[in-house]
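So, here's a batch of structures to check.
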Structure 1
Amino acid sequence: MKRFKNISYPGQNDLKSVIKEKDSEELLLDSYSTTVITAVEKVSPAVVQILVYKNDTTKEAGGGSGFFISSEGFIVTNSHVVSEASRIEVRTPDGDVFQSELKGNDPSTDVAVIKVYGKNFPSVKFGDSSKLKVGQLVVAIGNPYGFQYSVTAGVVSALGRSMRSYAGRMIDNIIQTDAALNPGNSGGPLINSKGEVVGINTAIIASAQGLCFAVGSNTSEYVVGKLIMEGKVRRAFLGIEGQTINLSKRIVTYNHLDITKGIYIAQVERNGKAGNNQLFTGDIIVGFNNISISSVDELYLNLNENLIGKVVELDILRNGIKIPPVKVTLAEAA
């Protein structure tokens with residue numbers, strides 16, 4: 001009898017393909033889970049629950065989340081969580097309870113720093129929010145509705161958003177994510193797969209699903225440093241609402257730019273504080289005092305207290321064409 005080798009039967013290859021695909025999906029799922037678990041285990045010991053009391057009453061008036069950034073007891077949270085508190089209580093994952101002191105508060109960026117007294121607190125580090133990519137994995141840790149140390153995972157939905165803080169001032173370079181947030185998550189960390197804090201969870205749109213926002217870590221880290229050292233942030237005021245945008249290759253080439261992004265001016269505030277009459281909605285900022293500038297973060301860091309009342313020159317694209325430098329007199333932000 002003649003024997004046949006390597007005979008394939010109908011459906012045999014399809015079955016192998018299905019099995020292989022299933023194994024790949026399980027491997028991918030396991031990798032995803034491992035990434036989230038590793039990041040959470042690294043950060044969660046530094047996340048705290050914050051309880052706020054008003055008028056020295058024993059009745060809890062609200063609360064949120066926060067996280068240690070130093071072993072000496074400095075905790076970062078949202079301004080709106082602690083701004084009207086007469087007493088702030090901090091609870092750690094170990095169950096310890098501390099009375100906290102407000103060290104600094106910046107309603108303009110919705111960032112605040114509080115401090116508890118002790119030693120060797122677990123802490124986390126800020127990452128670089130400018131390196132985030134749309135679609136990147138992020139994880140939020142907090143205390144929604146009092147459910148302590150809850151974890152949600154999602155992706156970066158968009159970058160460079162602007163939103164108005166509870167104090168009425170526009171916060172630029174906001175991170176949009178679909179990692180679910182609820183009341184009580186405010187002030188908690190938004191972390192990347194390395195366990196670095198890339199944002200401070202700050203707001204949701206209650207009527208929507210998956211629209212959650214965080215203040216970028218680059219903005220937050222600058223503000224936190226000022227609050228710890230000086231108790232407040234003094235900054236120059238340009239009087240615009242802006243967001244980071246990509247520039248087309250045609251615009252970059254035509255204007256001989258060495259950057260591929262700029263700051264789109266969505267609105268100009270004509271309130272008399274800043275001399276910005278030469279700026280208009282639709283302009284794109286690509287330079288600040290003869291230095292190329294390509295993001296809201298970079299602009300924000302340049303608007304420091306040393307420039308209050310000073311005249312600066314901005315390089316502007318108007319209708320896609322670079323115009324002569326525009327002069328603006330900077331005011332002090334309220």
Structure 2
Amino acid sequence: MTRLFLLLLLTFLSAGANAGNYAQRDDVQAFVMEMQSRHGFDADVLTALFRQTRPVAAAIKAIMPPGDPGMRSWHAYRERFVEPKRIAAGQRFMRIHAAELAAAEMRFGVPAEIIAAIIGVETLYGKQMGRFGTFAALATLAFDYPPRAELFRGELEQLLLLAREENSSPLAYTGSYAGAMGLPQFLPSSRRRFGLDLDQDGRIDLATSPADAIGSVANFLAGHGWQRDAPITITVTVTGDGVQALIDEGITPQRTPREMEAVNVSLAGVGAGGTAIPDQPAALIDFITPRATTEYRLGYRNFYVITRYNRSSFYAAAVMDLATALRVSK
């Protein structure tokens with residue numbers, strides 16, 4: 001066991017000794033008082049919520065990084081999401097919800113297959129939305145997982161605001177171990193900021209309304225800077241002494257391909273006769289698989305926008321590859 005894991009385990013066991021007694025903890029009471037002063041919440045009501053909330057051991061276990069992570073494998077990651085079952089489900093989803101996808105694409109400029117692929121990667125089109133109580137999961141991570149406590153306290157705050165706005169109990173929401181909800185797995189902050197009533201029934205429902213989920217995903221991407229009809233990513237072959245330096249610059253688009261060539265990196269598109277490479281700012285990203293040839297892609301602005309959904313180049317590339325499969329199958 002790592003020292004960090006032992007520390008977290010001891011912290012959690014200490015909290016567990018007072019299971020159901022979150023309300024008596026000083027850090028929880030400080031949060032309650034902050035919610036009262038900042039947003040006018042009733043401190044007694046919040047204290048009662050925490051009094052009936054138990055720590056969720058499974059949330060701590062799920063969020064912990066692996067003890068021996070080893071080398072990441074792009075091929076293994078991709079196979080989890082770009083596979084026949086998910087492609088077939090995505091085809092059905094796009095066929096059934098063609099009108100809603102077209103409406104979202106027209107409004108926000110996000111291709112229908114990108115929207116569908118994100119929902120497919122996130123929840124297999126609603127089959128894997130999670131069954132954790134959102135309030136309990138967020139409380140556990142907010143007060144018993146120090147490495148990301150600030151993030152999850154912020155999301156717990158957003159959940160309480162969301163519940164008040166929707167005149168619902170904070171205990172009524174369910175989702176993933178990390179507090180993500182509905183078909184698109186929005187955290188409460190994204191749900192409040194980007195949730196969209198696309199079906200215009202007077203409420204935003206990301207759990208049972210595919211239309212609202214579709215519109216909300218498109219709204220999220222547009223809100224993070226999606227560019228209509230702009231390039232997303234292209235697979236390339238690369239050579240030259242400057243390759244690693246470009247990779248080390250990260251996934252934020254900074255240099256055009258022409259500028260990359262100026263620092264001794266030669267690029268060629270992959271495909272029959274080579275693929276035209278848009279000369280717009282991009283990032284050079286490597287996709288490593290142990291004992292296999294490394295794949296390289298240029299990630300343009302829209303690729304970076306997909307990583308705002310999940311801060312992983314593997315995630316964005318899997319979304320793109322699933323989207324490509326869905327587009328080809330239309």
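What follows draws every value from the coordinates through simple rules; no lab data is involved. This structure is a prediction, so every number in the text was calculated from the model and none was measured. Cβ atoms are built from the backbone, for glycine too; each structure is taken alone.
For the reader, a short list of remarks on this structure follows.
- Structures compared: 1, 2; top value of relative contact order in percent (Cα under 8 Å, 6 or more apart), i.e. the largest, recorded for 2.
- Source structure (of 1, 2) for helix-only ellipticity at 222 nm (-39500 (n - 2.57) for each DSSP H run of 4 or more, over all residues; to 500), computed value -16000: 2
- Among candidates 1, 2, the computation of distance in nm of label points 7 Å out along Cα→Cβ at positions 85 and 309 that gave 2.0 used structure 2.
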